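What follows are several structures.
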Structure 1
Amino acid sequence: MIRIASYNLQKCVGLDLRRRPDRILNVIADLAAQVVVLQEADKRLSPRMAALPHEMAEAEGWQVVEFGQPGGSLGWHGNAMLLRPGLRVIETQHIELPGLEPRGAVRADLETNLGRLRVVGLHLGLVRRYRLLQVAAIMRALARLAPCPTVLAGDFNDWRGGAALDAVAQGVAFISTRPSFPALRPVARLDRLAISDELVACRAGVHVARPARVASDHLPVWADLEPRK
């Protein structure tokens, strides 16, 4: 089994308007995940320095997956990935996404206790039409690769979900989790995980323990995955 989590950090600025990467790391540690996919891990303005500094994450025992972004960023377009020891990065990729806002997704193929596992981190746009185009672009990029058990994790920014999103995310199924946004009174399932048919989620949830309700405007979501028998 492996636990994968997704967390929109809101640039480490909490609901108290304080930038506290140390508090974010406490929340991440409480998730007890082996892979944590992050969104808004970098500051907003160029040169987009890491809001969650590399050295702080590494001091807590995390391996930061390098996506080749210069200038001190933790990831790419704010998408980043942290790994616990014992997992090995095989290869990484940037996936360009269409739309009016600059958007991108990241892919890391990992060697895990389940074997090879493909993890895609994403943060989709605010406009529904472009969100669907962005998911379709991700699925096309994955279709060009050799088959591999796959997880999509991130902030889908989709308040409704439903048939349209399912139709473009062909080849994966969304895991049922509770709402994660806004953190104080969650009503929307913006943060989600989807898995390919080779995997099954034996448990999944939304992390609500302190300080998660004030560390970001999103709550983290997680799932325990195992191979489908």
Structure 2
Amino acid sequence: MSYKIAVFDMDGTILNTLTDLTNATNHALRTFGYKEHSIDEVRFFVGNGMAKLIERALPKGTSPEEQARVREEFLKYYEMHSADDTGPYDGIRELLERLRAAGVKTAVVSNKPDIAVRKLVREYFDGLFDASIGDKEGQRTKPAPDMCNSVFAVLGMGPEGGVYIGDSDTDILTARNSGLDEILVSWGFRGREFLEEHGAKVICDTPEEVFKHIIGSA
């Protein structure tokens, strides 16, 4: 099948943001005297938005007010340091360029704050996405379909002929909740074994494999 729309997750799919997310998390935790976490621990905290990341990083039972305080510190730090050690995975820019040349509409949706999504798109993928959507007021985060629905509205298209590309169990649910087919990538934050355990239907190991699936030559 050849797809008309390719909607991409950001963290762990097109951008390796894990070091910067870990540094921002540990800065916020350190500021308030909490235990810091390794990069492999933070790998499993991300995927459901910044609020959930901070909730998972803090001790169980931490009050909502304290979570909000730590979250605010995370945001201040991350806004200044979101691109210190972040960069596209090998072959991603070329994948996007080839898809657009083939007439495929491209979009990115992320549970990151919308301002951070737009900043990172400008920094690394300027002109390569027809729509970019992050977490903002009045819109549920993934795996709810709201962000993908916003993409459809921007593009003036429905989910028919669309595919969602991500790296986590949240992305599997996002695709299914949004009426999109799914492609999961093994190079992200979860890995092939985790994705297989969570029922991923299609798993790709390289951007070239993703391209072939999207244009229908796989």
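For which of 1, 2 does distance in nm of label points 7 Å out along Cα→Cβ at positions 43 and 187, calculated from the coordinates, equal 1.6? Derived from the structure labelled 2.
Ranked by relative contact order in percent (Cα under 8 Å, 6 or more apart), structures 1, 2 are topped by 2, which has the highest value.
When distance in nm of label points 7 Å out along Cα→Cβ at positions 91 and 195 is calculated for each of structures 1, 2, structure 1 comes out greatest.
Each of 1, 2 could give helix-only ellipticity at 222 nm (-39500 (n - 2.57) for each DSSP H run of 4 or more, over all residues; to 500), but the derived value -13500 comes from 2. Which one of 1, 2 has Rg/Rh (Cα atoms, Kirkwood Rh), as calculated from the coordinates, equal to 0.92? Of the structures listed, the value fits 1.
We did not get these values from a lab; they are worked out from the coordinates using the rules stated. It should be emphasised that the depicted structure is a prediction, and the values quoted were computed from it without experimental measurement. Cβ atoms are built from the backbone, for glycine too; each structure is taken alone.
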